[in-house]
Structure P
Amino acid sequence: MLLFDKVTKKYNEHITALDNVGFKVDTGEFIFMVGPSGAGKTTLMRLLIREEVPTSGSIFFDKIEVAKLPTKLLPDYRQRLGMVFQDIKLLENKTLLENIEFALEILGKEDKEIKETTEYLLETVGLQDRRNLFPAQLSGGEKQRGAIARALANNPELFVADEPTGNLDPDNAFQVLDILRKINKSGTTVMVITHDRDIVNNMKTRVIRIDKGKIIGDSQGDYDHHKAPKKETVEIKKEEKAEIKDEKLKGLDTEVLEILNNAKIDNIDMVLNLTNSDLDNLKFSEEQKDSLEKYLDIYLNNKEKKDD
């Protein structure tokens, strides 16, 4: 599902947040990412949601090369992720119920589905009786569980939580852990970034340890269990590419098709919506841009003749 392949992120010549980081996550896994403050965990999260791009290396999510994804396709990509940030980010002027409904409204869901999904999510996190309270009226644990419910609104394939138990007492922390365990058992891949030794030791699952921007451990077990990562975790079968099925694209230059393949742009409508900025993000050369432009001109002229 997810691969970081030799990813380096430098902010300047003196600050390297990530240094040749490589790991992969399979569908259905539950993973803890641990390490001290400043280790690079937050940078890793920003790269995953494409708030930033790597200095070198590649990030793949289900065969999509994240850094090369056109800007117009970012919202669709991010809807496949469920993110809970350390500062929670519930909307203070909306009740818990309205927070979840708002997330579903943004996705364009029908009223009936919004109501049914909201009820299901409130039940999942055990907050049915707190639905009409505003964030300021909720405890820290309730806010965190509410944020999890809202992040699940888009039925994400990968759920990422940044320090979800960081400010909670042990009882609330384990309530949150139980919810994350339930999410994972339902089929969602879960990655938890944490300093909480107790919840890591309770799960006995995969632990990736990062320190000073490097992956120094990747093993099954306790928080303090340390085992160097295996080399095969950074391998990728790059020959596995989505096939372009739209016949209208089959006449494109081979190199142009390969770039579109990697970005999962597989139909003529998506190509027609690409901007010059998108082409730059995809690293099209000037020659490739010209080739694509000529192809689209011919396609549109032929389409216009047929319509006439």
Structure Q
Amino acid sequence: MDQRPNTPASAQAVDVPLRSGHPPPGHAASPAIIELRWLVFLRVVALGSLSKTAAALDMPQSMVSRHIAQLEQQCGERLFRRTGRGVVLTEVGEQLLPRIAELAAGAERLADDIRSMRGQPVGEVVVGLLPTAVARYAGPLFAAVRAQMPGVRLHLSEGASAQLDEHLREGRLDMAIVLREETVLAGEEALLARLPLHMVGPAGDPLLQAGELPFAALDGLPLVVPGRPHLLRARLDRLGAEHALRLGVAVEVDSVRLQYEVAAAGGGYAIAAAPPPGQDLRLAAARIVSPMLERFVVLAVSPRRPHTRATRAVQRLICTMAEGL
């Protein structure tokens, strides 16, 4: 499997989806303002790999190679050179990149304006969801988009928060519902919910019967927590040091579902954003207080994909749904 190479600094903010030119199958038609091959060029720059570009665009790799070869023939110069990990820009490619990116972004804005003149938003919107957000958002969001925005093709993807953040940085998602450990939001992030942290253990455990327990009560207890460098683990380590507590880690488990299973088996106490009330009679939970710990559910947007009328409409819809929840 090819790995993404170190992309040049000028390529870090470039990733223009194929929303102009000839659309892939299933996409609504868009004005052909910029040649498809240049959009393929930008996607290869962003992903650093011909095979990853082919997969992302649902296009045969031979066609991706053909588009690049045609551009190189047109320019009379090589635009990429192969490495053991993929492809990187040549000096000529580096010089062309910012101008092509600027043209593509302008073309996308113009195409979006033209679509907007027609009325309803049109195009694909790719949304990432946390496993815990699937039940709350997936069905209602799909139904609302279908009813209110018939020209929008919704693509839903599920993943852990760290994975979704990576996909946002790579430009593989337009937006995603992710977790944050702090209330400080970046860019266009929107706060959807605040989730108090609980200590989760076996049903009937006397420590959990009161429904609340102070953070100091965690001192010396066997904990079932994510492994480093997970952000929640880093936060617990920091709080433990600040309060002079010894947080004993019985086992490192990165999945909340697995943490619950270990806790139910008596392997220790999980620290979770929310207990599973009524869903698992083997477990009990108590909210952590003094200080009260919270995690934050955030709608984050990709810095590498252009905002369109469709993405803005879906973004507003998710925020409105969160208010209702």
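We did not get these values from a lab; they are worked out from the coordinates using the rules stated. Remember, predicted model here, so these are calculated numbers, not experimental data. Cβ atoms are built from the backbone, for glycine too; each structure is taken alone.
Some notes on this structure:
- Origin of the derived value 5.1 (distance in nm of label points 7 Å out along Cα→Cβ at positions 102 and 294; candidates P, Q): P
- Structure responsible for 2.1, with distance in nm of label points 7 Å out along Cα→Cβ at positions 54 and 270 calculated and labels P, Q on offer: P
- Entry that produces 26, 16, 13 once semi-axes √(5λ) of the Cα gyration tensor in Å, for residues 86-213 alone is calculated, selected from P, Q: P
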